[in-house]
Structure 1
Amino acid sequence: MAKKPTKSLYSVHPGVKMVQDWIASLKEKSGRTLEEWIKHIKKEGPDDEKACGQWLKEQYQMGTNTAWWLAERALGKNKMGLADEDPASYLREAPQYVDEMYAGPKEALRPIYDELLHVGLAIASDVKACPCKTIVPLYRNHVFAQIKPTTRTRIDLGLSLKDIKTPARLIDTGGFAKKDRITRRIPISSLEEIDADVKKWLKVAYDMDA
C-alpha cells in the first residue's frame, strides 16, 4: 500500500500568490505575457541585467520593480530567494531553504529552530510558517514573528509588538520607528531559553495580529 505524502510543516509564502496575480495581469497591463517578454528581452534587450532593467524602463515606461524583475527572469536569475511563481515548487524548496540556513557553522542551532517552529505552529491552527532564504516568518494575517539565525551561536526570535511596553529581555529592534513589523527580538542560544516567557510573548504577538 502506497504511503500518504507527509504533510509539509510549511505553507505557501504570500509573495507567491502576489507574483502569480502579477503574472496573470501582465498581458493586460503591458501587452505581452511573461513568456513573450522573456523571448523579446532575450532577442532585443541588453545582456547586462542592470542595463536591461534601464532599457525596459526607458523603452516601455515600466515601473522599476517590474523592469528589474523581468530583467532578472529573462537573464536566468531569481534574487527574491523564493520559488516565486508556483506554489508546489515553493513547498518543495521551502525545507531546503531551512536546511541551508542551518548548515555548516550554524548546524548546532537547528534543534533550537525546530523547537521554536513547533512552539509557533502550536499556538493555533491558522499559524503559517513560510521560509525565505535567511529567515522563517510566522504569519497569521500578517507576519507576527520571525525566526532568524543571526550568528553561529544565537537565533533571534523577532516579534511584531508595535510599541507596547515590554521587559528588558525583549530588545527593541528600532522597527516601530522605521515602520517595520518586527519591533522586538528575543536572543536565544539554548533550548532551555525557550521558556514560558518566550511562549507568552509569541502568543501576545499572535493575538495582536487578529
Structure 2
Amino acid sequence: MIGSKKKIGIIGTGGSARETLLCLIDGFGTLPLKIEDIVCFFERDSHLKDNNVMGVKVLPQSEFDPSVYDVVVGIGDSALRKKVVQALPVNTTFTNIIHPDAIISKWVEIGEGSVITAGTVLTCNIKIGNHAQLNLHTNISHDCEIGDYFTTAPGVNISGICKFGDCVYFGTNSSVRQGINICSNVTIGMGGVVVKDILEEGVYIGNPVKKL
C-alpha cells in the first residue's frame, strides 16, 4: 500500500472516504512521509465543493489519471460503490487500505480495492471479494466466503462457514448465525439477527430478520 510508487487516490469525500484517510494516516506511523504529498481525494465534478478536506486536497474526478494513482473507492453504499468502480478507466489499479490495528491471519484472502478499519478481526480460511469495506470492530469467523462490494457498519459479527453474494450490507451491530447463506443485493438493518438463509434480495430487519 504505502510502498507503491504511485500516489493514492480516495474517491469520494463523505464519511467512509474520510475514515479511509484515517486508516492511511494511522498506517503511516513514523514513516518520513507527509500524507498530503501522496494522497488526495477525488470527487465528482458536479459535487465538488471544497478543494481541501482534513488537510488533503480534493480534485475533480475528471482529472483522475490511472498512471499516477492507485485507487480505493471510499463510498459506503455497496451499489453506488460498484457503479463508481465500473465507471473508472479500464486501466485503473486498486489498492487495499488496512488499519494497523486490524487482526488478520495469513489464512485470509482479501480482494483489491478494500478498506479494513481499526478493531476488525478476521480469523482463518476466509475469502472476501473485491471492494469490500469493513467498518470498526467487524468480526468474521472461520471458513466464510464473501462476494464483491461487501460492506459492514461498526460492530458486525459474522459466525463461521457463511457464504454471501455480492453487494451485501450489514448495519451496525447486526449478526449472523453459523452456516448461513445470503444471496446478492441484500441489506441487513441495524441490530438485525440472521438465523436462516436469505435467498431473495431486499432489505431485512429485526430479530430474527424479516424482509421489509
| query | Out of 1, 2, which structure matches 12.9 when mean count of other Cβ atoms within 10 Å over residues 21-28 is calculated? | reply | 1
| Who wins on Kirkwood radius over Cα pairs in Å, for residues 101-188 alone among 1, 2, i.e. which is largest? | 1
| note | distance in nm of label points 7 Å out along Cα→Cβ at positions 141 and 157: greatest across 1, 2 for structure 1
| Where does the value 16 come from, among 1, 2, when relative contact order in percent (Cα under 8 Å, 6 or more apart) is the thing being computed? | 1
| task | For distance in nm of label points 7 Å out along Cα→Cβ at positions 93 and 149, find whichever of 1, 2 sits highest and give me its label. | result | 2
| Any idea which of 1, 2 comes out highest on Cα Rg over 2.2 N^0.38 Å, for residues 69-116 alone? | 1
| Thinking only about mean count of other Cβ atoms within 10 Å over residues 109-116, which of 1, 2 has the largest value? | 2
| Taking helix-only ellipticity at 222 nm (-39500 (n - 2.57) for each DSSP H run of 4 or more, over all residues; to 500) from the coordinates of each of 1, 2, which one would give -4000? | 2
| note | One of 1, 2 was used to calculate semi-axes √(5λ) of the Cα gyration tensor in Å, yielding 37, 20, 17; that structure is 1
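Read the figures in this text as sums done on the coordinates, not as results from a lab. Given the structure is predicted, the values throughout are model-derived calculations rather than measurements. Cβ atoms are built from the backbone, for glycine too; each structure is taken alone.
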